[in-house]
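Take a look at the structures listed below.
Where a number appears in this text, it was derived from the coordinates with a stated rule and is not lab data. Here the structure is a predicted model, which means the values were calculated and not measured. Cβ atoms are built from the backbone, for glycine too; each structure is taken alone.
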Structure I
Amino acid sequence: MEGGSDQAEPSSATVPAVGPERRRPESHLDPVAWVTTRDGVRIAAYDFGGAGRDLILLHATGFCAAVLAPLAAQLIDRHHCWAIDLRAHGRSEPPSNADFHWSGFADDVTSTIEQLGLDHPLAFGHSCGGAAVVLAEEARPGTFAALYCFEPVILIEAQPAVAVAQNPLSIGALRRRETFPSAEDAFVNFSVKPPFSELDPEVLRLYVEEALCVIPEAEGGDGRAVRLRCRREDEAAIYAQGASHGAFAGLPAVACPVTLACGAHTDTFGPSYLDIEADRLRQARVEVLPRLGHFGPLEDPVAVGRSVSRGFPESGTPGS
């Protein structure tokens with residue numbers, strides 16, 4: 001694992017073009033392009049491969065694109081899968097002004113679609129990623145052919161952003177352990193602590209390999225010690241803005257088909273909550289996946305992959 005500054009960064013000339021000539025990286029865990037958003041944030045974009053209609057996948061807060069690779073593996077027979085590290089996650093930069101209003105995540109998504117030349121793609125979003133694709137569609141209607149959102153963070157009543165010290169999730173993020181003596185130590189630590197202990201083993205391995213980086217010697221690293229790429233202060237600031245983006249009010253303007261999914265064992269955005277959101281959408285269906293919780297796409301990528309395929313039949317509209 002190496003920090004983002006050590007990665008070979010494709011120039012703007014190597015951004016893949018539409019069609020079969022799209023350049024593939026040596027590994028689907030290497031960025032295929034670096035996207036610059038409208039507010040100047042550099043975003044790492046990944047090509048997970050596949051054949052068929054373009055599908056962009058967006059991760060949850062605190063994670064990174066790599067953890068969705070096992071889900072993409074279930075979909076590449078029908079879709080060309082792409083993913084990005086949202087701002088301040090993975091190899092992507094944080095905003096220089098430290099403003100984490102969630103409209104920035106929508107900018108990450110729409111800027112990527114533009115600069116990769118994706119034409120009316122499908123989108124999958126988990127948690128924060130689900131809110132990001134909805135916000136992107138609300139900001140630019142017609143961006144997507146259809147959406148699949150697994151427990152998107154969309155509150156029924158928008159609330160003003162709160163101070164980090166007043167948000168329980170932010171407080172928890174600030175308490176998160178950020179450094180480990182080695183990647184092996186990090187894996188052992190996460191493997192026994194919920195929610196990470198509930199993740200698919202391959203997802204957890206990818207999280208440790210890609211959501212953490214080796215601490216540079218210039219910062220006291222010894223060549224083995226690692227730290228979270230998503231710094232806990234940034235994660236805390238993201239949570240503090242999570243209730244203020246107002247995506248719920250804009251749901252009636254979303255014209256494309258939307259699948260809203262949740263885990264049957266979720267403790268956050270369950271069926272009754274999603275039903276309320278579905279009633280405000282023009283074309284929506286709700287699906288409840290048994291045995292899964294809020295982190296369902298990372299717990300069982302196979303089951304969620306089947307659900308996504310039901311939501312995205314070849315026509316690009318939700319299935320029955």
Structure II
Amino acid sequence: MARALALAVFNTLFLFVGCAGNGDRSGAQQGQLKVALITPGPISDQAWNGGAYKGLLAIRDSLGAKISNIETDTPSGIEESFRQYGAEGYDLVFGHGSEFQDPAVRVGPSFPKTTFAVTSGNQAKGNVVGIAFAFDEGSYVAGMIAAAVTKSKTIGCIGGTELPPVKTSFDAFAAGARAIDPAVRVLTGYIGSWNDVTAGKEHALAQIGRGADVIFGNADAAGLGIFQAARENGHVMVIGANSDQTSVAPEVVLGSVVIDLPRAMLSIARDVAAHKVGQGLLTFGAKTDVVRWVYNPALQTRVSARVRARVDSVVASQHAGTFTVPPAVMPAK
């Protein structure tokens with residue numbers, strides 16, 4: 001009995017010492033950077049969420065970080081997820097979308113050693129960092145391309161929901177289009193969902209029925225329905241968003257407004273690892289080569305050499321930091 005009791009005490013002490021040396025309950029190495037990503041939709045969307053997951057993998061591969069990813073889109077779920085990662089001692093937690101801003105501000109003070117980074121965020125408080133993307137710069141170029149290619153003089157924008165960054169990008173798209181053709185008509189609609197593929201297709205078909213032959217889609221997984229509608233129609237072109245979406249439907253994608261999320265996220269993770277993250281709003285755009293227009297090489301010749309030259313000039317000024325997106329001549333419809 002005495003020997004059994006002594007053995008039990010020894011085993012208990014051994015397990016305790018082992019856990020204490022590990023530093024956390026997740027199995028990360030002591031001193032290893034821990035980075036999490038919370039997405040509002042599936043990382044299989046080949047767009048906004050998929051790009052962020054690639055960024056998380058880049059952090060793992062470049063910095064040897066322990067990573068974690070979960071999906072949630074409800075206010076309570078977002079806050080609970082932030083608190084879970086803070087309690088588990090994560091160094092950096094990305095909330096992927098402007099809807100994560102308020103929950104991050106509420107949770108941040110409870111976990112001062114964790115940096116909460118909100119993409120498309122518009123404020124920074126303490127250990128909460130806002131990350132703004134100058135997506136309007138690439139969207140302006142997309143509008144130029146759409147106006148140059150349309151035969152019906154009607155083009156469209158379809159978003160998941162009317163979030164401020166999405167609306168701003170659609171206004172920039174309309175401004176770019178009217179820089180090429182002041183008479184072009186721009187249709188704008190919102191699906192009301194970022195994941196409903198069927199609804200995305202229905203919205204695209206509705207715009208096609210009104211004459212749109214080029215559609216700029218920024219709707220994550222729901223946007224896959226836009227590609228389906230264009231493919232079935234056979235005469236409609238699509239402009240992708242957030243990731244290079246050429247591979248989704250190479251026969252109908254003119255190009256994409258790309259956010260290089262891996263570049264931006266890795267930059268922030270390096271700063272966190274070096275304890276150099278300061279307060280303030282971080283902005284990434286064409287000047288940092290994070291936001292850029294990418295042609296589908298197979299369809300690039302659909303755009304005239306004259307318009308491509310104008311696009312190159314605008315992109316050069318964006319890289320130089322001297323370009324300001326002008327307002328559209330008329331409000332988007």
Of structures I, II, which gives -0.92, -1.42 when log10 I(q)/I(0) by the Debye sum over Cα atoms at q = 0.15, 0.19 Å⁻¹, for residues 32-215 alone is computed from the coordinates? I
Starting from the value 3.5: which structure in I, II was distance in nm of label points 7 Å out along Cα→Cβ at positions 200 and 240 calculated from? I
For volume of the Cα convex hull per residue in Å³ computed as 124, the structure of I, II it came from: I
If helix-only ellipticity at 222 nm (-39500 (n - 2.57) for each DSSP H run of 4 or more, over all residues; to 500) is calculated for I, II, the one returning -8000 is structure I
If you rank structures I, II by distance in nm of label points 7 Å out along Cα→Cβ at positions 192 and 256, the highest one is I
On distance in nm of label points 7 Å out along Cα→Cβ at positions 48 and 288, which of the structures labelled I, II is highest? I
With distance in nm of label points 7 Å out along Cα→Cβ at positions 56 and 304 computed per structure, which member of I, II shows the largest figure? II
Taking mean count of other Cβ atoms within 10 Å over residues 104-111 for each of I, II, the highest value is that of structure I
